[in-house]
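Throughout, read-outs are computed from the coordinates displayed, never taken from laboratory work. Keep in mind that what you see is a predicted model, and the values were worked out from it rather than measured. Cβ atoms are built from the backbone, for glycine too; each structure is taken alone.
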Structure 1
């Protein structure tokens with residue numbers, strides 16, 4: 001039996017700061033590319049309706065349960081708010097905007113964290129703390145689950161995956177233990193295998209010893225980094241003048257991609273020093289709105305511990321050059 005989407009409170013991370021950044025964007029649609037339960041989206045829509053008299057949202061999520069929950073959460077905003085909810089992975093942004101005939105948008109938000117509706121529902125297979133099938137697919141229609149990767153990759157491939165996407169220094173030992181124990185089909189089973197593969201002295205450092213392995217499998221199953229790298233330049237390119245792109249990341253792999261994409265878009269002349277005249281003709285597309293990644297205040301982390309790893313970056317689209 002399929003369990004309905006959770007109605008438990010989902011606390012949007014850095015909510016006030018996100019609203020502050022997006023409310024001042026010019027009139028036009030705002031894209032929430034990681035819609036989730038719609039917490040950020042609702043607050044942004046309410047603020048922009050107050051500021052502009054009208055607000056418009058294009059909400060994107062690959063998870064049908066998230067779209068159902070967000071639709072319910074946004075349903076009562078009234079006639080001055082337009083909402084279009086689309087089921088897709090966010091790297092389809094360009095084609096989705098083209099299909100709608102939307103040339104420019106006022107803002108794009110990426111909240112790249114794992115949603116509470118995924119972590120707290122054991123049957124989705126994301127959590128090492130709750131026993132469930134080893135799944136981790138954000139879109140249930142995705143062909144390969146975490147169990148498929150764990151049980152089909154050879155030891156070297158599995159070690160590379162865990163090392164690359166989890167930045168796990170014990171990836172080789174973990175992969176060897178997993179392969180020896182196949183088939184592995186449950187989340188808690190995998191978590192215990194990972195824990196036992198890591199030396200006791202190392203297990204006492206930091207958080208749960210399976211955190212990095214679960215992160216790696218989730219990223220690989222959902223193609224998260226490839227999608228993010230592909231969509232960031234598109235999101236920047238489709239901003240209207242003074243439009244804003246805001247990204248909240250939760251680990252260094254995501255943050256590195258966001259930092260690089262924003263820096264590339266803000267880069268000025270790349271000619272070698274000493275040339276009397278610029279030959280490259282490069283002009284920056286954006287200005288940074290955040291010079292250093294912003295973190296939640298301790299008060300927010302105390303209420304919502306999952307916010308502790310969040311890092312926010314934001315840019316603003318510059319006027320077109322003559």
Structure 2
């Protein structure tokens with residue numbers, strides 16, 4: 001399979017979408033990002049690497065960070081993690097308060113904001129240095145010790161994070177988080193502020209393509225846990241557009257409002273794409289089209 005040519009051909013085909021959508025301007029720091037950027041990187045389980053355009057440019061991974069948090073949570077808590085959060089698609093916006101209130105403070109899944117805040121609180125309760133451990137785990141996954149939080153982005157998110165603060169207060173009311181609300185929110189925003197490139201994301205997610213157990217930075221995942229993490233990515237990884245992504249692309253994955261999308265083909269490859277212009281659901285317009293064409297051209301999806 002000539003993945004390099006495929007990546008280049010895909011870019012030419014999605015160029016008509018290059019001005020569609022807009023960056024996440026409700027986060028002040030992300031509003032300043034040049035929206036006309038694009039990068040893609042694919043890494044195979046055999047060690048081959050293919051990249052195109054700005055695949056080495058770091059960007060705010062935002063909700064993609066939630067996958068790393070869940071991996072750490074599964075490593076520490078096992079199946080009991082699902083007592084804190086569900087594993088069902090939400091069918092509502094990623095920052096919805098309505099569903100959380102109706103369901104008495106238990107988030108539908110760990111990839112919506114409420115669920116990720118609960119997982120952040122759990123990490124804070126379990127770890128002496130959650131911020132240090134979180135970034136150490138990511139660095140270990142992709143083999144780079146320069147990956148870090150972007151405090152400008154984290155502070156920017158907090159300055160306008162009124163809805164997330166409301167979610168955290170509602171969670172606290174229902175006893176779903178135990179730590180100080182402000183501390184939990186800042187840790188959550190820091191997680192989302194982590195900056196990585198497509199090449200680094202694709203490398204990190206290679207760990208989730210295999211059915212064999214792994215250990216990074218002291219955190220272990222069994223083959224069963226990797227399978228389950230992929231299942232939750234498949235059904236819940238794209239906000240309330242998860243069904244559309246499954247239909248068009250057919251791979252487990254996770255998106256972020258920084259414009260990044262990462263997906264895995266179990267036992268074959270991981271792929272990360274970045275373009276800051278988002279659709280109304282909060283997913284990268286060019287990223288979604290690129291991955292749809294990738295599985296169409298290669299005829300490789302899990303279905």
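Taking relative contact order in percent (Cα under 8 Å, 6 or more apart) as the criterion, the top structure among 1, 2 is 2, with the largest value. For FRET efficiency 1/(1 + (r/R0)^6) of positions 18 and 266 (r between Cβ atoms, R0 = 25 Å, to 0.05), the calculated result is 0.80, so let me know which of 1, 2 that is. Source structure: 1. Source structure of the calculated read-out (distance in nm of label points 7 Å out along Cα→Cβ at positions 218 and 258, 1.5) within 1, 2: 1.
Kindly point out which one of 1, 2 the value 35, 25, 18 was derived from, the read-out being semi-axes √(5λ) of the Cα gyration tensor in Å.
Working: 1: 35, 25, 18; 2: 28, 21, 18.
Answer by label: 1.
Kindly point out which one of 1, 2 the value 19.1 was derived from, the read-out being mean count of other Cβ atoms within 10 Å over residues 66-73. Corresponding structure: 1.
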